[in-house]
1. Here helix-only ellipticity at 222 nm (-39500 (n - 2.57) for each DSSP H run of 4 or more, over all residues; to 500) has been calculated and equals -22000, so which of I, II was it run on?
2. Thinking of I, II, which structure, once distance in nm of label points 7 Å out along Cα→Cβ at positions 104 and 200 is computed, gives back 3.0?
3. Comparing distance in nm of label points 7 Å out along Cα→Cβ at positions 64 and 80 across I, II, which structure shows the greatest value?
4. Tell me which of I, II gives 1.06 when you compute Cα Rg over 2.2 N^0.38 Å.
5. For structures I, II, which has the highest computed value of distance in nm of label points 7 Å out along Cα→Cβ at positions 56 and 88?
6. To which of I, II does the computed value 0.30 (FRET efficiency 1/(1 + (r/R0)^6) of positions 160 and 224 (r between Cβ atoms, R0 = 30 Å, to 0.05)) belong?
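Derivation of every value follows stated rules applied to the coordinates shown; laboratory data play no part. What you see is a predicted model; the values in this text were computed from it and never measured. Cβ atoms are built from the backbone, for glycine too; each structure is taken alone.
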Structure I
Amino acid sequence: MVEPKIRIEKVTYAYGGKEVLKDISFDIMANTITVLFGPAGGSKTTILRMINRLNDLVEGTRMSGRVLVDGQDIYAGGTDVAALRRRIGMVFALPLPLPGTIRENVLYGLKLAGITDKMQKDTALERSLNQAALWDEVKDRLDHPAVQLSGGQQQRLCIARSLALEPEVLLLDEPTSGLDPISTRKVEESLFELKSQYTIVIVPHSTQQAARLADYAAFFLMGELIEYGEGSKIFTAPRNKRTEEYVTGRFG
């Protein structure tokens, strides 16, 4: 039996005294795209932030259950959170290029990690920009300001910045929500290529995108996991009536 890359095990999560995730359990398999979809307010982003412990930065939270990565509880005492976040990269809905050049943006994580070898940095720069389908568009202007890139290019730059550290897992929170159809297609095509090397978990910006991308899909409603399974089945023959009503557009 193949073990999951990530296992969410009986997790209940609350902040401000309100439960936002209610006893959820599901697995995320390695080298697949798992989509977390459902109406706004289902706490899908909370799950992404929980997987790389960004929720640690939020005061007044309470969590029970376990989150396992390669069988290890990432909330166990003694966990090196900085090392965990190098293994699990995250890209947000709003592209946020850092001040500086395209090159400096991509290599920012390597700089923080103390990597100074020029050959290693040059290799990481070209590899990650290629993986994000951006190299051909920017290879002749790597020392230009990153803010001069279009919105779609900036989002792919942020993906490249995460990939430069070669994480094992890539988390994406509606990465194409503000992009035009052409840029969206380029990002999606990149994700199909990347899953051979990375485990990808994405909150898509639409049900249509979820259906296009999903190897596996998890449908959330008001903090509850309603249904989880193979994407091909979830979007064509869901078992739960609420899932069916959502994917066919009867609500949401």
Structure II
Amino acid sequence: MRYLRLIGVQLRISAASGMAYRSDFLLEGFGTIAWMFMTLLPLMVLFDGVEQLEGWDRGSALIVMAYFMGVRAVLVGLVSPSLTELTERIRTGAFDYVLLKPVDAQALISASRFEPWKFLELVGALVLVVYAFYSKGTVPGGGDVVLGAVLFVVGVVAMYALWIACAASAFWVVRLDNLQYLLSAIFDTARWPVQVFQGVWRAVFTFVIPVAVMTTYPAMALLGRLDAQTALATVGGSLALLVVSRIIWQIAIRNYTSASS
């Protein structure tokens, strides 16, 4: 409950800060909506000429896209701003004050800065799911909805673990701009079902950089296509990645040398 209250306080502060300049807030909101439409454009163009791609029809691929938009909303609204703040604090020595707080440093950094307007993409993702099932003429079962929601959280956890592990390198490198751009570019592949990738790339995007865990497998769960063994492996792999990222973070903290010392 202590950490939930901390997140709630940070959300209120970020929302108040974001709405302090209302015109900027509205422009950011319109920009987010425009991005959602632009994200859908390549998929619409692709399925304008084909009915199926590697077993995925247009409606099913839209559900993958919806999960991509949902995970990305958490990434750009919560994770990325907070980890950018981490880099700046390490560079200036302000991270010392984080370590002095009576809460876990990783939890405090992870909730240090939000961009509330980015969460509009979550609403867009839900609308897209509804439209996708409407276009398919089907309704997901109750169990599929529950599993799809659980695996959405699992996908967010996998995304967070990957980003926090990379952000921990800021304790040695300080500047992470190029690495963040690379991760963002790789994450963009999550908008496509992993089955469209062949050979080694499918293995990479499943086991090395688990974009399949973030979007494809949750979409398959919602569609009723995911078997129990793969679902359990998805949950286990995400938790293992979270544990590894925590170990990397703790090693980084032990090697931290204050910029002010």
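1. That value comes from structure II.
2. Source structure: I.
3. That would be structure I.
4. Working: I: 1.02; II: 1.06.
The correct label is II.
5. Details: I: 1.1; II: 3.6.
Result for distance in nm of label points 7 Å out along Cα→Cβ at positions 56 and 88 over I, II: largest is II.
6. Numbers: I: 0.30; II: 0.65.
Source structure: I.
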